[in-house]
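These are the structures in question, set out in turn.
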Structure 1
Amino acid sequence: MNSDTGMKPKIAIFKFASCDGCQLSLLELEDSLLDLVNAVEIAYFPEASRRMLKGPYDIGLVEGSITTHHDAERIQRVRRESKTLVTIGACATAGGIQALRNWKDVGEFVRFVYAKPDFISTLKMSTPVAEHVPVDFELRGCPINKLHLVELIGAMLAGRKPNIPTYSVCMECKRRGNVCLAVSASLPCLGPVTQAGCGAICPAYHRACYGCFGPMENPNPTALAGRFEAQGHADRDIMRAFRMFNAWSWQFRQVSEERERR
């Protein structure tokens, strides 16, 4: 990827509804961040800089979901200013944990939380960026794997396809020598349908996978939900297992809604 001016490619990092964790992953690159700065120009990054350069940008990185009318308008502008648009993290790629509001009455939440709810303007749903504008690449995770971000940017600069894993967390468990919790402990582990990237952190500490990296390539969550049921887990517990950080991803959403209707 080359900028039109022949200068360093310009990167912009935008925040929408999120916890900032994925942006912090960029700052945690440490020595790799210095190499990145030498290769690109970070033109817009409110989290880390007071210098804000105007677009257009060669790469736009977007963290966060669309939850307000202002967000819905702003993401259109971000798309126009970014030659390549990349969503980073579960909020931007799947609506995030805040997408749990999509099954409830948001107005009721607002009335409970705010003393003067009339001043609050929000959308009824929290949705991923791709439901509003075309996205060129989605980088999964809650938060993202910082090494995946380096690989992604490096691949874009070199004009090649990013080498990001699309297989399941089970592969990472095998590499770490973890005992399978779904088999040995009958825990409702989402590892078999979740994209790798975390290094199987939770299973390594005897915690079932929460699905932080979202659905893997060609998952079969319906079959996994059937396995959970056969192990004695109730429909409500199965529904909750799939309603975490990536609850609004269509693969997980389909299963959770099926279990909720029972």
Structure 2
Amino acid sequence: MTSVLITGSADGLGHEAARQLLADGHDVVLHGRSPARAREALAALPRARGTVAGDLSTLAGMRAVAEQANALGRFDAVLHNAGVYLGPRAATADGLERVFAVNVLAPYVLTALIERPQRLVYMTSGMHESGVLRLDDAQWQQREWNATQAYCDSKLHDVLLAFAVARRWPQVRANAVDPGWVRTKMGGAGAPDGVEEGSATQAWLAAAPEAAQETAGYWHHLERRQPRAETADPAVQEELLALCAQLSGVTLPD
């Protein structure tokens, strides 16, 4: 039995990954952005061990989730599934751009603060291919806001983060997952893929014995694919880590 924490598991892909892992007999802790959302998640999946709650758009919320997770003991795997998509440019309580804060900074801070698991999974997207490496303007203070581009950029950053962690922590299996275009609230009713297929890869990487040695991979529907070439560049990875450390005040341990 594998113990797994899944962020953003009140609905969508994270919820379905939790359902699949619970069905296979694993020990799952859910996450909701508020105590009410966490209770809703647990009511829908009562076999889960419990929940953590925190708004991952804020540094305080990120720290709160990490503290609650550590109080529950070390996890075998952590799935960084929480994310936001389109919308106007919005500043968080910390003055950070919201898409970057939730999609990139939150998984960075949680990775740094949660007791190191054996496996880490970061949700990205095929849209990372259209991402622009503007780490000098990751907060969109210089560029004219483009919601789709901001999302693409964040998903490119997520692949960089996964590969940076895999390189920094060789004893941890860190991978990035593109779930496809899935019929969720984020993906919309017209998406071609179902949540079962979209969630299967992150659940497999979290707990399957045959995935125990997989690391620094970019995965789509249980197949290893080739991401953007820049994601393998240690210099670019370190630039992202330095930016996240500067914005959060949290340093990723060696």
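Taken together, the values in this text are just the output of simple stated rules run on the coordinates, not laboratory data. Owing to the predicted nature of the structure, the values given are computational and were not obtained by experimental measurement. Cβ atoms are built from the backbone, for glycine too; each structure is taken alone.
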Q: Using log10 I(q)/I(0) by the Debye sum over Cα atoms at q = 0.07, 0.08, 0.09, 0.11 Å⁻¹ as the calculated read-out, with -0.27, -0.35, -0.45, -0.65 as its value, let me know the right label among 1, 2.
A: 1
Q.
Taking FRET efficiency 1/(1 + (r/R0)^6) of positions 12 and 108 (r between Cβ atoms, R0 = 30 Å, to 0.05) as the criterion, which structure among 1, 2 has the greatest value?
A. 2
Q) From which structure (1, 2) was Kirkwood radius over Cα pairs in Å, for residues 100-171 alone calculated, if the value obtained is 12.9? A) 2
